[in-house]
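Please treat every number below as a calculation from the coordinates, not as lab data. These numbers were taken from a predicted model, which means no experiment stands behind them. Cβ atoms are built from the backbone, for glycine too; each structure is taken alone.
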Structure P
Amino acid sequence: MNMQAMLKQAQKLQKDMMSAKEEIDSMEFVGESSLVKVTVKGNKEVVKVEIDKSNSLDADDLEMLEDMFLVAINEAFKKVDETTEKKMGKFGNIPGLF
């Protein structure tokens, strides 16, 4: 294979990778934990936080609520990572790329 063909193939691979990454970044992922629902974008930007208002919370429940936020956000980020691995894994592991 000549050098120009290899370069063209590398450029196509880079374009495909960037397209896949852009697709992931534009997707939304939802993490839920009991009274809390968190929506994040593929770039791990928190878009929305929802608290189930059907349950009344008092001051004693705030610490528990903070833990629920943590669980829900981490669940949403885990979904982002799983989708990224699924879509980007076909390109191999290129250190420092994303």
Structure Q
Amino acid sequence: MLKIRLFCANGMSTSLLVKKMEEAAKEKGKEVDIKAYPILDMERLIGEADVALLGPQVGYQLSKAKEICGQQGVPVDVIPMADYGMCNGMNVLKFAFQLSQGK
């Protein structure tokens, strides 16, 4: 099971995207555990993740996120704006799996 953690400004704006990603995973028969949190909680929660995704609104914090995630060996990147804006759960799920493969 892939544990995907999404981090955004306050953990609320990604809730719809989490739901869409879970639907996409079910459709593809993939076992996932997806949760969204405020970026301020990243340092405390990253140990439970296999891959971390940042919402575009906090993308400017990618270098700090890479430091935090790197210490735990967790790949991290910013969700593409178009996929985030359109709540394209399938594309974001694929993005997360690709990141985890590069681990």
Structure R
Amino acid sequence: MTAAPDAVFKALADPTRREILALLRDGASTVGDIASNFEMSRPAVSKHLRQLRAAGLISDRPSGTTRICELNAEPLRAVDEWLAVYKMFWKHKLVRLKAYVEEKHHDAD
């Protein structure tokens, strides 16, 4: 099940959650190991993990007395699709700016 794009954007809005995702890019990690990277309580980190889980950006599984978290980058496709329109917008604007600058530079010669 894929979370709604709004849940993904909401999860990505917080710098702590983005940092957690960055940590998980390198591979699975325990909740304790993730929490050790932040100057906040473990319950506060767990709250961030719950929001990432709700957005479908991470999955976790028990391993003995710990929980192992893993990145699920699939929901980021919605972000990429949304940004694609703006990438094309800026590409078009930059092409027009380049043409304008080259025209002005040519006229100045």
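Quick notes on this structure:
- Looking at distance in nm of label points 7 Å out along Cα→Cβ at positions 16 and 48 over structures P, Q, R, structure P comes out largest.
- Read-out distance in nm of label points 7 Å out along Cα→Cβ at positions 8 and 80, computed value 1.9, structure in P, Q, R: Q
- At a computed 70, 20, 16 (Cα extents along the principal axes in Å), which of P, Q, R: P
- Read-out helix-only ellipticity at 222 nm (-39500 (n - 2.57) for each DSSP H run of 4 or more, over all residues; to 500), computed value -13000, structure in P, Q, R: Q
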